[in-house]
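What follows is a set of structures for review.
Readers should treat all values here as calculations from the given coordinates under stated rules, not as data from a laboratory. Being a predicted model, the structure only gives us computed values, none of them experimental. Cβ atoms are built from the backbone, for glycine too; each structure is taken alone.
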Structure I
């Protein structure tokens, strides 16, 4: 069984923070009687609180799998709306050429139609869970100042360790604000300096938030543990550098063209590449139940354990939700399938040979499944995706067949190769021959030999976008990629059911970002809705 900071002991962090803009019906009330004086009185309490900061990315609440959601609002389901990666995946993948879902829960089909409204509960789940994560980081930072440590007689090595935790917490907050800048553009903004119970958070502009995230990551970059020296799943220098590389690659989008940071994107991707990571020899090992074992490629992960992090999101959602039709759930280490999400033919056709006989990355179940999708609600229309499994490399199941063990990689070396190549191709300072080498490294891993290698003339921006689809599909990157390439809303590139039309259609450009939830606008008069909604 996996053991790390998130999967050992958790304590419920009392909600002594505030996000005043949250829906008045949003439940952020304390779930126990802990006070800061009790919670933070010992060094162990600080580490347990740090575990909560990480753990909330994998857990829906303190009880799990249901019963004490981190965020809750009437009409919602904890498994659907309080798991970070499940809600993030809906917004990043279901809205693109990578997937559709058979489920008709109100608001869910709107992602693929690129027609999400400010009242969409699934969008609310992502927005509030991300801001909840910001809020608990802010509270942790308030409680871990040198003044607070001195008042609790914590000094020496214990105090130094807690100062290190603060850097990790700041990374987590920077990541959450990256989610907000990428998907919502102009969110509410608060740091530990804002008073609990004070005025509603102000709205920050997208360009201003870019500067804040960049400054935070640069400030902590060298103070975090060196790459690959921290506990598995915890932030280190490479995690901060990887997020900077991703931030810089999208700088023009986030600043409306005011800043182009391709040189910086290449520089920071190269820092990660040079930190000692290597590609896993077998692509499928990255998405199995024991993908924490000897994982040389993943830089930062959300960690799951079928016994200790039970919930209906994360890998459980991906595996069960993608299993149905003629598929046997046990083949994927699970006790049931939910018959939900499948690939569109646009994803399938990105591969020259989608059977997996040459390029090993396409993992599609086709028996009884049609390539074409005439009716989204029918699971057997569209190829099923078997990329994620609750099976270990030796063929045995994960620790539970109800909840999966598979960790979710948020950053891995392959993405850094792709960022470097794209940034250089977009004019950033770098080595074009090295960019080609990085792409061919991915393809040699995929093909098992050099038969899939490309030449310098093949390495175009469009090729890189397609290679990102082949390498990173269903990992939560696609919407961001299509927006950066100007293809998410534009009618020049369509896929089945884009815009709610069977053959696909373009939609209005304002839908490149999501709306601020109506419930937040109603209670925080500092906020203005994103243009068009």
Structure II
């Protein structure tokens, strides 16, 4: 959890801290700055009279300017810092005196550090038991305790590391200035929290800078605060890949929509910063309207069409064309193609828009109905065969050639004699406008076996056939391939149905040849035989007479 701003009072026990500070600046505390007089300048040192028995010495490099000239000459007064003695000779430094002066001036200029935040940039000069000595570009040194540094003590490259920290204490008594990275970071967090709270509470639309783009969205910075624009919050079309719309460095208008305190995640929305296009079209479009659209995406099951104003509609594969053999939308559409479509569903609440392209195209069945009629013989291409028949394409529509309309022979099926791609000639036998179905016939283009049989026979002829089936009402007899005749039960005498065997031959007389129907009679053959017998009896009778009762019997 984020802590509040850290002040000096949060650094731990002040007595312990004072000990650390004292230890850190032990050497510096013993130093005092006085004004000495240059008494001698040698090649490698400068002798300075500091009021002691023996003059102090400092390296000549400390008074050498960048151009190689000397800043002082014999007799000049020079500020030096005395840090102790080496033997009887005082240890002095002009460089440390300058630093002490800068340090004092800095502390004087920033004594109001408790009223305003003072930020220091510098690098870690050295490490001691209590913490780190930090030096800025002006040579001023600061102390940063371990507890406020937020630096791992075992970092190998800690010396020379550049840091930014806030001043939390100035102790003019020992000339020390204390820094805290912890306070600076917590202050930044506080500022960020306040900025985030203001963004979410105000709900204002603000300008942001795209900092990073990922597959799941993009990170946008607003006034130093970073937030995520999820890919669902970019467009009203739905999830989009931000990389296709934006580049790092682009400016975008966003609105803060939520903040997760536990995860410290701020969420922005581009959609929420714009007018909802669905509200715009609510009173402008309705089912049945035609719109211009651009194909924006193609899937196996259909295509998405951009109708403008950040709204997409869905075009199902079945609504692309009246042709039923489209296997994939890419066969008829390309991304970027502009097409006309009709709105077939519009649900603003659910943000659902369904479109149809084929409804704006001429209906193939209507075109067929106006161009063809029942009884017409046409050419077509077999598109597929099934167990019940075959589909034949005539122009832009398909008709069904049922097995029973394909051949006069019951044992012939479409799939046995036809294959996809065959060009055949068929006769239109039915056009059902309500169901939009077309029935075709192949067998009607040839003479039926029954008619051919009828031409070779006449009523009364005695014929032979194979018993195919026995029913309660009669017996079906196969006279030749594709030609069946029926013997009704009453015409079976003197035979009995129970005595008949399927597959056996039977003799009967033709009693009807009408519109493809053939009737047979065994009884007629028997009657004809009886009449012949009667005539023969009459012919051989002595007096030419015949028993009257027998005559009546023969009549029956």
Structure III
């Protein structure tokens, strides 16, 4: 299928009239277009709409639209230029079926800013009515000829309506314009209905009570007290370690049983906060669903909190060469590792998450040079005295990052020699140079948001020689006022299929040690701190499990030992991303 559907005739005009006023487009009535197929785009040619509309947008700060979407599905806004390739921002509305104003900063078509310390904080920005991702491609906005609205795998023929669009030289605000309040008493999106939506407290209480009856322990998983496979035997050390057995890597639990780590970020110890009555449900659910990691009294991981926010920090790289920073790393490791060094339930330590500087090393060099006087700045100036080019800049940043990892791992092992270092959970398209730094860890961890993770897992093992733990993955559905997340399934049934395919295919690899779903609970309808509002939970915002996903996880966990040991074939049905069918592979939504 052609990626860009350029025909203006595909756009439905409803008695539309365009008026030009000081470089501004206003639609007196509504422009509406519908998305179908695999990749669907509607492109508005500005010159055809009005020949005197300015093509040079550099004098403006915002593209301002009043719009309404029928679906919470994400879409891209492309600006097509006469002097180069198009530029893009990825746009995610909050909710659906409500008119809202969107003031979109034009600077993010030109490039990223320099804030943030991981991929999410560096790439996501929120407003009161929508949020967006800064992903590029980037370029100047001097010669705009048309605007494109594009959806990948549109579901249920979603529509976008626009009743005004103009350029502004200030932020005019991004607010919902009608149907307030937006959320009901159960924090659900108020302006849509769907099967299973909570309508009363009695309904919610009844559903949660019925679900509790399913918490009986199951023998189907053949786990011991540490969630290792009790019919296996290897070396027992009293703590978790890793071993290569018959060309397959495994965790080995404290009693010597082979172990694979499965769980969900946000579910119990090592995975995030647990609040309210839902905390009491996490552990029995994890056990009933065959998860091995995260609940109370279960094996758990620890994310070390380093003093990164103290002093200068450039896209996740702190002042690594300063004595003060080294001392603070040592102090943090002592405070967090010493109290649990003898705990047999600790699987190991993560030292960070998704550094944001990969591919932006030259920018980081400029930030360090322009920043306050630091030990790292002095080291950088000495290094660049031999010359200043892109290759040397990247070399310095990678070397500084290796210094950071060495400080972290040395400090952890100083205060706890019993437990594993599990890596830094790399995310995105990791460069070869950055990936190789994971050789310092006992385990390489990568966050892989794809329909199938095999090539990334195999690549991580090939470049590091370390067995691989998938630190994050998910598959979501654009439904219930929530966005789909980074990987989309057609519906909840297909989401369960996607879970089975992803985990079992990964588990068939000899280097696989486990995988963690991100995340336990759906994100808020109106977004978390950076705006993300994804339908990606094992449970919804009212703590009700998604039954299709739960059943899929149970089936996979029953099979996981056999799949990883090579005794049974992995589940091999690709999920459907939409009515258009299964995604091409590998494919990131």
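Of the structures labelled I, II, III, which one yields 14 when relative contact order in percent (Cα under 8 Å, 6 or more apart) is computed from its coordinates?
On the way: I: 20; II: 6; III: 14.
Answer by label: III.
Here Rg and Dmax of the Cα atoms in Å, for residues 250-497 alone has been calculated and equals 19.7, 61, so which of I, II, III was it run on?
Computed on structure III.
If we compute distance in nm of label points 7 Å out along Cα→Cβ at positions 194 and 522 for structures I, II, III, which one ends up with the highest value?
With respect to distance in nm of label points 7 Å out along Cα→Cβ at positions 194 and 522, the highest-scoring structure among I, II, III is II.
Which structure, out of I, II, III, was P(r) over Cα pairs in 10 Å bins from 0, in percent calculated from, if the result is 3, 10, 11, 10, 8, 7, 8, 7, 6, 6, 5, 5, 4, 3, 3, 2, 1, 1, 0, 0?
Values: I: 4, 19, 31, 29, 14, 3, 0; II: 3, 10, 11, 10, 8, 7, 8, 7, 6, 6, 5, 5, 4, 3, 3, 2, 1, 1, 0, 0; III: 3, 16, 25, 25, 19, 9, 2, 0.
Of the options listed, only II reproduces it.
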